[in-house]
Structure I
Amino acid sequence: MQLPEEFASRMGDMLGEESNAFFARYEKERVYGLRVNTAKISPEEFEKLAPFHLKRIPWVKNGFFYDPEDMPTKHPYYFAGLYYMQEPSAMTPASRLPVEPGEKVLDLCAAPGGKATELGSRLKGKGLLVANDISPSRMKALLKNIEITGISNAFLTNESPAHLAKVFPEYFDKILVDAPCSGEGMFRKEPAVMEAWTPDKPLICARMQEEITREAVKMLKPGGLLLYSTCTFSPEENEKQIARMLSENPDLELLEITPWYEGFSHGNPRWADNTPVLEKTVRIWPQHMDGEGHFLALMKKSGERVPDPVPSESKGPDKKTQQILDEFFKDMRSGGEDFSLDIRGEYVYAVPGLTKGIRGLKFVRNGLLLGELKKNRFEPSQPLAMALSKDDYAATLDFSANDERVLRYLKGETILVDENEWTKPNGWQLVCVDGFPLGWGKLVNGVLKNKYLSGWRIH
């Protein structure tokens, strides 16, 4: 690979004798990774179930290397949301931000969703995930990834960090800032990033990172944690950013990244005015680990956490609408504890209680789209199917991954079902593959009318 001359020269100066090992990695084949969605399946269960050549990623509990010939994006388990395709070192930031169910979590630069989906999975439907991205064009991918993962308590906003900070002052328990960067750690994975790189790109990105992180700190609760990360090597975007943040915010403390992995490298204080504490930051170098490269820093804001106010009750649906919904949901065996119904036009949403009273934000989704009201009937949504488990709904059709009808279902075709395969003869069916939901169908006398979302179908 022909690296940009200015980049190679700078990396040679930074790494000295180690630069030969660094450059040698660019002549080797890149590695491929997937991250298991623990909201649906454990890594141990997935390892037994998946027909791939898997090897554990040692620094991420639910991460696996796979062989490119496995083509996991073509397998039905991918469409069931059992895993997310992600470069191995990029899995690290979300794995090192300790998120607990019930917390309020912000992914400030979330699209396309690799880190947001992991954070949301660990919330287990409790608390709130605000996944924000300033780019409207990138929100479509973020929304789909949140939906296919089955996250029900996400608030997807499309705002500038400055405006978000006005709405959420000292609000979040945990914040992840995977900052837009010069992308030097992605050159091997995405050559287009290398082609777009220029010597002044790190400084341009550093100015943007300054603006983003200043607003992020304002949104962090006293006692809360903020994890900053990039996929680049330049000190201007890494150690120098953290040194500036600590200088500007005396209430921030830099913490050790745990759990530590033997392949991690400490940040270098020499690259940021010899600030000794910067050794607590982490650098992922491709010559030390099977990853492309990353930088991480975990900070805590001093002070005691303030209890959240109890949200006010919201007005429910009218009597007729409630009867329509009750007719469908009588077959549902579970429900969200901290959600309220919100009906906007014909669409019905389960909205997280923590978003009640929030106003003045551009957003593409608040909570879980349950379905649509159509002429005195209710049609369940694709996101609802993905948020369920097989046991959550009384009427299911469960096919083996090797059954040719699974592929036909994913293509949107009508399929035939034998009477020994259904749990309820007619009506809405939750269609599953090996016990994991894929979507909806409507069964009439052994014929399943396909309701798989048209925009998700295989062509």
Structure II
Amino acid sequence: MATLPTPSETPLPTGPPGDRATVAAAIEVLSGSGKRRGLARLLPFLGPAIIASVAYVDPGNFATNLQSGSQLGYTLLWVVVASNLMAMLIQTLSAKLGIATGRNLAEQCRLSLPRGLCFLLWGVMEIVAMATDLAEFLGAALGFHLLFGLPLGIAGILTAIVTFMLLGLERYGFRRLELVITLLVAAIAGSYLAELFLARPDWRQAALHSVVPAFGGNSGLLLASGILGATVMPHVIFLHSALTQGRIVATGCEEKKRLLRYQTLDVVLALGVAGAINAAMLIMAACTFHAHGLTNVDAIEKAHLTLQPLLGSAAGTLFAIALLASGLSSSAVGTMAGQVIMQGFLEFRIPLWVRRVVTMAPALLVIWLGVNPTRTLVLSQVVLSLALPFAIIPLVVFSSRKRLMGPLVNRPATTAIAVGIGALILALNVYLLWETLFGG
């Protein structure tokens, strides 16, 4: 990530032409001097949440949604909906912190917390970055393997090359990278839309279970915890605040409030699409695997192989395309998040390619050792679940401080809801961790 401006600066549009045009259009809208109407007013502000939303459709979500849908059918669809609504609030708070303070969450931790605690948080978040990279890198490698029949080792090397190319887009400005990530998310969404057309789900049951809470027994509670753990990701909470802190700088209370409204719309739209993709994953597993009595589809490779005789070869291909797009996009975004975390906590920056090499090493090791990729994906989600409090608690605390946030400080009701969500997430993820490690 490029060095971002401090709160006292009000920079003129700079950078590549696409970035300059976007920032100029946004400033025009915020000042109220432009003639843009409707969607044209919103377009300059779309992008940060789209990048953040990639973490909500990463390969970890494939694993948890496939297991939930195959074992319990549509039962846990409401958990996907609830998790997505929680994520919208958390990501909005993260975006708001960047807008209000001009600093990201990692920088705010460094400036506000004791040095020892700051180093502890940084250490935990570095582990999170490696676990995230592990899951996302493995997902992309599996996508290449399933789509082209490549050995996993070769697929891992190809994943590294393509990810380097994606990260290289940053030098051409934020708009170019946002566009490519948007196209990859669109590929995931398009693949699952086509799969749902082939699968022909029971939409009445899907609608019912979207709003009626049920677990279907102890296994359902464990799977629900897994869905939640794979949905709310700690690294992207840090990243989103960085994506908004200097992209468009608003001056004055009214402009900041107006900017927050547009960024909130960005969050709702982007995470709305991500939530729909997650729901489609679970629905597809429910109406294909569970409906045919296949309740033990607990591996991504098994899901790919099973789809083909059930729905035809096109379904298997679409599944592999979606997994590949998910892995590549989330791997690039995960590396960006790791850079934000290191630079924010330590004021230390290393080249993105160095971080990419270091963080992809564990994934390549897992591939070359022949470790079960899906099992590794699930274990990586446990690590992320354990780290969630280290992101959610500072975010809620900082966004509730009037001295930091000014006119954008959380309302008491917002803080209360955020605290409740945080407590629920922590409780469910502690349960997930316990059952994973000691539940047999």
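Every read-out reported here was derived from the displayed coordinates using simple, explicitly stated rules and does not represent laboratory data. Since the structure is predicted, the reported quantities are computational estimates derived from the model, not experimental observations. Cβ atoms are built from the backbone, for glycine too; each structure is taken alone.
Remarks
- Label whose coordinates, when relative contact order in percent (Cα under 8 Å, 6 or more apart) is calculated, return 36 (choices I, II): II
- At a computed -26000 (helix-only ellipticity at 222 nm (-39500 (n - 2.57) for each DSSP H run of 4 or more, over all residues; to 500)), which of I, II: II
- Test item: mean projected area of the Cα convex hull in nm² calculated as 22.5, pick one of I, II: I
- Each of the structures I, II was assessed by FRET efficiency 1/(1 + (r/R0)^6) of positions 274 and 346 (r between Cβ atoms, R0 = 25 Å, to 0.05); the largest value belongs to II.
- If FRET efficiency 1/(1 + (r/R0)^6) of positions 202 and 418 (r between Cβ atoms, R0 = 30 Å, to 0.05) is computed and equals 0.25, the structure in I, II: II
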